[in-house]
Structure P
Amino acid sequence: MAWQKDANVRPASFSVSVPATSANLGPGFDSFGLALALYDELEAEIVADGLHIDVAGEGADVATDDSHLVVRAMRVFFGRVGAEPAGLRLRCHNAIPHARGLGSSAAAIVAGLLLARALVDGGPAMLDDDAVLQLAAEVEGHPDNVAPCLLGGLTVAWHDHGVRAARLVPHPAVRPVALIPPFQASTEQARAVLPEQVPHRDAAFTAGRAALFVAAVTGAPDLLLAGTEDRLHQPYRAPAMPDSAALVDALRGAGLPAVVSGAGPTVLVLARSESEVDAATAHVPPGWRAVPLAVDLDGAHQITD
């Protein structure tokens with residue numbers, strides 16, 4: 001992408017809404033992602049000096065300095081275009097739980113880039129949505145959460161001389177239910193337990209299930225139980241999150257298409273009826289909470305009055 005240098009910032013206020021996401025969805029490791037109707041709403045404006053961050057809701061205890069992930073993403077864009085805001089005010093009203101496998105970091109990065117783009121004169125011309133996807137994946141390290149956060153719906157992301165993503169619309173019968181534990185998990189630790197190699201039969205099995213998943217989630221939801229089977233990452237991560245793994249097994253044993261959401265520890269059920277939503281909710285362990293969610297089809301967008 002071509003970057004304009006020495007860009008000017010605008011003394012205005014802009015707000016964005018960004019959805020939660022669930023990545024992997026069983027067999028689509030580092031590729032599949034689903035946008036969920038649970039949102040962080042953020043507002044940013046250029047001020048005379050300093051950095052002022054107010055956070056309400058989830059993540060209210062995070063550091064309110066330059067290490068804040070939204071600010072870091074904004075600084076990446078400002079740095080690329082040579083913009084130097086004198087001061088910045090950021091307000092965050094967060095509903096996406098942190099470190100639970102629901103894409104809070106991807107939401108923060110996408111929000112930061114979109115806010116920075118809006119605050120720079122000619123920003124949208126410098127950074128279209130394809131470029132936002134590229135830069136967000138660069139900051140995040142992988143595209144599986146940032147793609148659905150930006151685009152909405154179900155996305156399949158891949159690398160091909162950069163990051164690309166295809167957006168699909170899930171079947172209207174699909175009704176996600178997030179079973180969210182009271183404890184957090186580290187994405188880095190979840191990746192660290194994965195082996196460098198897997199048996200060919202497991203790779204072939206999972207490739208077939210990934211193809212089946214796309215067919216199931218878009219047109220044949222009755223096949224989702226088989227379509228969410230995985231042998232690439234969830235079995236290796238199970239010892240590191242035994243409660244989540246046990247819950248997935250129990251739900252699947254009851255015939256519900258359940259997966260670990262992203263790197264966990266949240267468990268996502270792709271229910272296909274109100275009775276399956278109720279069945280998933282009935283399995284929630286003590287201390288966990290069940291949150292039925294719609295699929296978000298809009299992705300990240302600017303909030304207008």
Structure Q
Amino acid sequence: MPLTRKQLAARSRGVGGSEMFAALGKDPRCSRLELYMRKVGELPEPDFDGDERVRFGTLLEPVIRQEFARRTGYHVIGRRLTYVHRSEPIIASPDGLIPSIGAGVECKAVDKFEAEEFGEPESDQVPVRYVVQCATYMVVRDAPEWYLAVLIGGNDFRIYRIPRDPDLEAAIVAGARDFWNHVERRRPPDPATPDDVRLRWPKDLGLTVHATPAIAETCAELSAAITRRKAAGITEDTLKMEIQQFMADASELVDVDGRKKLATWRSARASRRFDAERFATDHPELYAQYLREQPGSRRFLLK
């Protein structure tokens with residue numbers, strides 16, 4: 001569920017439950033550097049307007065919470081409040097609290113194709129990102145356990161129980177401290193991926209830097225790797241051409257016995273695209289009105 005303005009403001013005081021996986025450097029959808037840049041205001045928060053999954057997740061959250069309460073018999077408080085840990089830079093905005101047992105519940109609506117990521121109901125066999133989120137809430141609320149109520153594919157409702165794990169909680173606290181130290185000192189975490197590098201340094205300043213012996217050696221290794229890749233590419237192209245020539249206008253290639261499919265070579269569906277070049281020729285003035293300058297991206301070339 002999208003956070004309110006007040007909840008977004010509270011995130012400036014620490015790492016949220018849904019952000020913790022990224023803060024630990026484990027989230028493939030958001031790196032530590034990207035999260036850092038959001039925290040210090042160098043990147044905007046993700047815009048989920050128009051995202052159908054987020055929209056229906058928001059609509060279904062109270063339904064999932066009510067069904068969890070009906071099946072378990074627990075009284076669940078669904079107010080969207082944000083809690084800040086008393087001493088650590090960690091915050092929590094749980095989907096529901098269960099006052100009678102001092103626990104809470106996280107509500108998720110996921111695609112049917114994600115069903116294989118979940119194990120037996122009532123167990124803790126759920127994707128690790130959800131375990132980390134629930135464990136973060138337990139750290140903040142000092143809760144003995146947390147529940148995960150999941151609606152899979154719109155008609156498969158499951159309940160999972162996440163027990164406290166002292167080792168995981170210690171890792172969460174240590175990771176939150178380390179990440180927040182970067183935020184407070186305005187010291188970006190080291191890039192972890194090529195995308196991170198481009199995010200960290202999107203523009204050049206026209207300067208020249210002298211390589212260290214180690215970097216010069218890395219450049220030589222990269223040059224050798226490119227040469228090997230090109231050689232492999234030539235071999236690959238030659239073999240591919242030989243197979244395609246044999247297939248001619250056939251769409252499938254099977255083995256000698258006709259049992260195993262070896263390759264396919266099918267035509268893609270026809271598509272319709274806007275002919276910008278022709279539009280510019282036929283309507284130059286109108287075309288010029290809609291031109292917008294785009295900042296150039298950095299291009300890395302090994303010399």
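Comparing relative contact order in percent (Cα under 8 Å, 6 or more apart) across structures P, Q, the highest figure is found for P. If you line up P, Q by distance in nm of label points 7 Å out along Cα→Cβ at positions 159 and 223, the top spot, with the largest value, goes to Q.
Of structures P, Q, the largest value of mean count of other Cβ atoms within 10 Å over residues 31-38 belongs to P. Which of P, Q yields 15.6 for mean projected area of the Cα convex hull in nm², as computed? Derived from P, not from the others.
For the set P, Q, ranking by mean count of other Cβ atoms within 10 Å over residues 199-206 places P highest.
When distance in nm of label points 7 Å out along Cα→Cβ at positions 15 and 287 is calculated for each of structures P, Q, structure Q gives the greatest result.
Supply the structure label, taken from P, Q, corresponding to helix-only ellipticity at 222 nm (-39500 (n - 2.57) for each DSSP H run of 4 or more, over all residues; to 500) with the calculated value -10000. Only one of P, Q returns -10000 for helix-only ellipticity at 222 nm (-39500 (n - 2.57) for each DSSP H run of 4 or more, over all residues; to 500), namely P.
Source structure of the calculated read-out (Cα extents along the principal axes in Å, for residues 191-294 alone, 39, 34, 22) within P, Q: P.
Comparing distance in nm of label points 7 Å out along Cα→Cβ at positions 79 and 207 across P, Q, which is largest? Top value of distance in nm of label points 7 Å out along Cα→Cβ at positions 79 and 207, among P, Q, belongs to structure Q. When Rg and Dmax of the Cα atoms in Å, for residues 151-246 alone is computed for each of P, Q, the one that comes out at 24.5, 63 is Q. Match the computed value 0.05 of FRET efficiency 1/(1 + (r/R0)^6) of positions 39 and 263 (r between Cβ atoms, R0 = 30 Å, to 0.05) to one of the structures P, Q, and report its label. It traces back to Q.
Read-outs throughout are calculated quantities, based only on the coordinates presented, and are distinct from any laboratory measurement. Computed from a predicted structure; not experimentally measured. Cβ atoms are built from the backbone, for glycine too; each structure is taken alone.
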